[in-house]
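Multiple structures follow.
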Structure I
Amino acid sequence: MIKIEQTGNPIRRHHSQRETLIGLGLNRIGRVAHLPDTREVRGMIRKVRHLVRVEQTPTRRAFINEDDLKTFEGWLRYQAVDAASLTPDQLKMWRGIFDEARASSSATPKVGTIKLSKPIPKGEHRYAVAFRDGSDLWMTLWVKRTPKGEFFVMLPSGNPEWDHHNSYHLDGRKHMKGRGRKTDFPKKGQPLTGAFRGTEHLGAFAGHSPKSLGAVCDPKAFSGVMEVPPGLLGPADGAVIVDLVEPSVDPLPWPNVVQQEVFSDVVPWVVIRIAS
């Protein structure tokens with residue numbers, strides 16, 4: 001991993017330099033991002049090397065991406081299994097499990113582009129978290145504020161019966177729902193019918209494979225899109241943390257935050273953070 005801190009301002013420079021800073025999760029002096037030390041990331045850094053400071057950070061386990069899970073070797077690494085330590089019979093057993101998992105994944109319907117009304121209805125706000133892969137933008141989750149003022153964190157799925165989401169209702173009730181089951185948050189939040197104070201947590205979400213799900217993000221369907229650089233979120237790495245905050249109030253501390261986006265077009269503000 002490498003630590004990148006923005007030290008300069010791209011004002012009066014070519015617009016591509018600002019776009020590169022955004023791609024690195026920066027675009028503000030003093031902002032810091034922790035990214036994998038890959039050829040792609042190093043190439044982006046070279047384009048704005050006069051605007052950033054770079055430090056090497058201690059080596060972590062190699063990042064596991066979605067494509068790794070399509071290979072037997074990568075899938076074993078995801079399962080934390082050392083292939084060299086397996087007997088032939090054990091290797092055969094794991095191969096069978098892998099083949100079943102691949103068959104199940106191939107049979108699961110792809111999400112495609114979620115059908116959302118455009119333009120966005122009056123009083124509704126939507127914020128997406130997405131990965132860019134070339135010209136493609138893959139959505140891993142999205143947040144909706146309804147015209148009534150309730151909030152939902154939605155997780156795309158090819159199976160409509162799963163319907164994974166967290167919700168925060170006007171009376172302060174919070175739920176986690178999925179696969180026909182509903183679980184209440186341990187503590188009720190403040191009502192959303194009066195002045196919002198402090199901060200409220202809407203959940204932390206790990207295990208990200210939007211490309212495999214085929215969840216296409218259409219920026220025109222959202223009030224804002226948070227683009228996450230490559231190498232931060234994956235099937236076994238990273239988390240997306242969603243909070244509501246009173247204007248200018250910081251969300252509750254969270255370890256290893258490497259990227260943050262504040263959507264302030266409605267109160268309470270929506271804060272989305274990426275943790276490594």
Structure II
Amino acid sequence: MSGGFATGEREWRAHLGTLRQVVRQELVARQLAAHLPGQPSRILDIGCGQGTQALLLARRGHAVTGLDASARLLDDFRAALAAEPAQVGERVRLVQGEAGSVAGLFPPSSFDAVLCQGVLMYFADPEPLLDAIARVAAPGAVVSLLVRNGDALALRPGLLGDWDSVATAFDGGSYRNRIGVDARADRLADLTAALAARQLPVRQWYGVRVFTDIAASDAPLPDPVTLDAILRHEERAGRTDPYRQVAALLHLIAVRTDGLAAPLADGPAAPLATFSCRHTMLVYIQ
């Protein structure tokens with residue numbers, strides 16, 4: 001992770017494996033899987049953290065570079081890698097560094113996919129990071145951004161009865177998140193336009209955590225049958241209007257072009273490829 005996240009890192013690590021985190025990571029993994037190339041690809045995960053998404057991709061045969069500023073989270077990632085078959089570990093390269101240093105760390109057009117999930121919210125000005133993502137993404141590369149939904153920022157505090165925060169959310173784009181860090185939200189139209197200006201037209205977008213966002217930060221996982229139902233319904237809501245519009249998080253999928261325009265997908269997203277959440281929880285459960 002990068003930016004202001006560092007002050008909340010301890011809280012983040014304490015809540016890995018809880019319901020809200022598992023729902024987030026599993027939905028993002030399913031949504032992304034529907035767009036990545038089938039053949040092994042070069043993937044950059046900016047703010048890879050403990051490696052939940054990167055590890056899943058390495059298991060699928062991709063060559064993954066994980067970038068993170070936190071030595072502790074990278075150590076967590078290495079510990080998870082140590083439990084994997086050797087060939088999985090060989091596909092992963094870990095780099096300690098700030099997200100803002102992407103352009104100086106990697107050559108232009110060096111990745112077939114770039115993930116930047118839960119990172120933009122910690123940058124008061126995300127423009128330089130978006131520039132860097134466009135620079136390192138090769139033509140045809142998939143770009144995955146996970147951001148706080150600025151169009152529905154008042155929903156969480158409203159459902160929780162925090163009326164002072166509701167007033168602030170209606171009128172602004174910042175908020176205090178669950179790990180105690182002041183962060184920033186993005187509106188779908190604004191972020192879509194910013195990506196299009198960088199030859200990164202959005203091909204699809206999803207909502208993440210429609211129903212479970214107000215669960216307690218330490219809410220444990222339910223029994224497997226209930227968890228499967230939660231994920232199934234969250235997944236459907238995340239690709240269906242009007243539900244995805246009020247999700248806590250937005251997951252945008254863009255594709256790097258050479259000037260060819262592509263419209264935003266306004267309609268419901270196509271059904272997604274599904275794989276078992278057991279793989280995700282191997283990383284969560286310490």
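Coordinate-derived values only; no laboratory data. Keep in mind it's a predicted model, so treat the numbers as computed, not measured. Cβ atoms are built from the backbone, for glycine too; each structure is taken alone.
If you work out relative contact order in percent (Cα under 8 Å, 6 or more apart) for I, II, which one comes out largest? Let's see the in-between values first.
Working: I: 17; II: 25.
Once relative contact order in percent (Cα under 8 Å, 6 or more apart) is tallied for I, II, the winner is II.
With distance in nm of label points 7 Å out along Cα→Cβ at positions 194 and 218 as the yardstick, tell me which of I, II scores highest.
Numbers: I: 4.1; II: 3.5.
By distance in nm of label points 7 Å out along Cα→Cβ at positions 194 and 218, the leading structure of I, II is I.
Can you spot which of I, II the value -5000 was calculated from, given it is helix-only ellipticity at 222 nm (-39500 (n - 2.57) for each DSSP H run of 4 or more, over all residues; to 500)? Provide the component values of the computation, followed by the final result.
Numbers: I: -5000; II: -10000.
Computing helix-only ellipticity at 222 nm (-39500 (n - 2.57) for each DSSP H run of 4 or more, over all residues; to 500) on every structure in I, II gives -5000 only for I.
Suppose mean projected area of the Cα convex hull in nm² works out to 17.0; of I, II, which structure was it derived from?
Working: I: 17.0; II: 13.6.
Attributed to the structure labelled I.
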Completion exercise
One of I, II was used to calculate P(r) over Cα pairs in 5 Å bins from 0, in percent, for residues 26-81 alone, yielding 4, 14, 21, 17, 15, 12, 9, 7, 1; that structure is I
Exercise for the section: For distance in nm of label points 7 Å out along Cα→Cβ at positions 130 and 226, find whichever of I, II sits highest and give me its label. Expected result: II
Problem - Test item: mean count of other Cβ atoms within 10 Å over residues 114-121 calculated as 11.6, pick one of I, II - result: I
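Which structure, out of I, II, was mean count of other Cβ atoms within 10 Å over residues 90-97 calculated from, if the result is 16.1?
Working: I: 12.9; II: 16.1.
Comparing all candidates, it corresponds to II.
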